[in-house]
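Derivation of every value follows stated rules applied to the coordinates shown; laboratory data play no part. Everything numeric here is computed off the predicted structure, so don't read it as measured data. Cβ atoms are built from the backbone, for glycine too; each structure is taken alone.
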Structure I
Amino acid sequence: MLNLLMKSVVRLDKFVCKSTELTKSEATLLINVGEVSVNDAVVTNEATQVHENNKVILHGQRLKARDFRYLLMHKPPGTICSNIDERYPSLFNYINVERSSELHITGRLDADTTGLVLITDDGRWSFNITLPTKHCKKVYRVGLSLPIGADVAYKFTQGLKLQGESKLTLPATLEIISDKEVLLTLTQGKFHQVKRMFATVGNRVVWLHREKIGDITLDVEVGQWRYLTTPEIQSFKD
């Protein structure tokens, strides 16, 4: 198992939670009533920003945050990117780690979509992946109902106007594998974007699989997961 030390500035309530077994509401209450000090000064605002090197004291004990966790998983079909079961089972049923409720999914996939998902408890790290201005590349393998048109790749590079959108999509790269299978590389993540893009050019996605996010490539079997390597984690650090 590989973890990295908590290096970023975080809210005080989150720091307390990452250092104890307290829930967010319990941590907030203790902060609000003056039970927590930062660098020898009592702090009662749970939103106060603290760094890992700050001296945070609760009930006379200095707190040390647990290491962040970074996971890669091969999402099976018929699962949802949620921490709890809903209409479909949560993909967290496949992950046996402590305090899984602290984890969240970065870059969600639809229930019928398979492939690479990243899971972490580091919100700043997730932000670097999902923030539109970061232009994080995501590669999808797409199965289509109709043969791909000869001009579609060019249209994708020019951007498409999706139904209900006022702006064109950002340029996308399309590699044709066969007449009904392509690799699509996007740098944005609009709602159902892949399916909507192909609908715009008169085609329909029949299956969808994500293979890559940034420099991180899916390399485990369906339903399996692993911790990310240090270089993979660092590729999305500030």
Structure II
Amino acid sequence: MAICLFTDFGASDPYVGEVEAVLDARAPGVRVIRLLNDAPAFAVRAAAHLLAALATRIPAGQIVLGVVDPGVGTGRGAVALCAGGNWYVGPDNGLFSVIAARAERCEAWRLPAASADAAPSFHGRDVFAPVAAAIATGRFPEAGAARTARLDVRFGADDLPEVIYVDHYGNAWTGVRAAVVAPARRFEVAGRELPRARVFGEAPPGAPFWYENSSGLVEIAVSGGNAAWALGLEVGAPVGLR
């Protein structure tokens, strides 16, 4: 078992380390995997589709501590759910709703309100990390957690025809699962129609194209270049199928 971190905290700030310190204190010996800590900041819908794709590669029996939480400290709910054989702990703001909608079975618990000593702006450390540690050590549900039949925010199971993530190469991941797209189809992106290539080396140098990335999503790329710069792409940019 491991606790996988999926956050928009960034890699150069102290927040990830603070969360890891809580996990180490409350669940000593449990591995912590930094799945992704530069998820699209504040973009909950995009992050939900990104996490749903990454989750297909996580072996059963793991715990995902997910925090993309622009509503932290407000009245938004908090949730722990078990779907597809894995646990997910974080805000009930839609972040886990794509996973829940696609799962054959999903059970969810609504978490109690944050305690008075929790920092209003850092529920990842003070609320979600302790719950993830409790699950990892067999101490969940804690007092106050209650079963719930539905999440507060639900994005549904459908794909998202937008850019959901831009990696450091400038490749633009979309929320469209490639398995449902015929190879002959083209994607319209930034006013251009892009053909498919199987891998980068099959596209002409400098040419934009789409392909199925290693997480099963349609990705917009440029052979030997940066698609985000070349096409002016950022999270939220629409893509269309032709």
Structure III
Amino acid sequence: MTKKVIVVTGANNGIGFYMTKALLEDGYCVVVLDISDENLIPVKTIYPEQLLVFDCDVTDSARVNDTVSSVIEKWGHVDVLVNNACLAIFKPFEQKPLEETRREFEVNYFGYVNTIAAVLPYMKSKGKGIIHNVSSGVGISGFPGIYGYASTKGAIESLTRTLALEFEKYGICVNLMHPPLTNTKSASPLGIPVQAMDDPARVGRNLAKQILSTKSVIASDFRTAVYLFFVYRYPLVLGRLFAKLTESSRSQEA
């Protein structure tokens, strides 16, 4: 098995779906872990030898380990992991049950931990590997109404930087992938106009082009890179700005 094997979580729709399609078109072997697969079925018919799709909830560590073992049995290695699966529940703090926030952490944080733990032994044995953790600008700046999701992404920022230091001695790169605000199902409750959001197909393709990048922070495009430059330096300023712009947009629509 000489082709590189890429594992992508949460790829039945949105950015992960289009990233998967682009990776397949570029000749990679792709493994998808998701709890649904209806959008991937037709893709599988086009790439029957390159695409594996597993019904796998990333919060189930035993299932994740079994899935990765199946990949190793078939293809012998995992070269890149893209942690993309996420859950976003949009409710103000006072209206949100704690159980919903716990679920967000189970998917968005511990789901990442589970998949990283599953691929780590195989990457260590090869002495190389890349782990991309998909993050979000709201994990840096904050955003009203999504404290749980934003908190998980802030945790992912810290997790990634820590594991980058820990795994460097194994030849394994751990970094952050930052898409822009994208027109996906999970982003729709934000109330931001569709025209202000990016196309998930374009974002997925752009990130797929950088699948072998070992930069510490990967932006999908130049505009996102500029945004990240400022949000890392002035998180509260950017957070307030986007909150006000969103509120203004909602008021105009009402």
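With FRET efficiency 1/(1 + (r/R0)^6) of positions 37 and 221 (r between Cβ atoms, R0 = 35 Å, to 0.05) derived from the coordinates and found to be 0.15, which of I, II, III does the value describe? Derived from the structure labelled I.
When semi-axes √(5λ) of the Cα gyration tensor in Å is computed for each of I, II, III, the one that comes out at 35, 18, 16 is II. The value 5.1 for mean projected area of the Cα convex hull in nm², for residues 125-196 alone was derived from one model only; which of I, II, III is it? The read-out was computed on structure I.
Kindly point out which one of I, II, III the value 3.7 was derived from, the read-out being distance in nm of label points 7 Å out along Cα→Cβ at positions 45 and 173. This value belongs to structure III.
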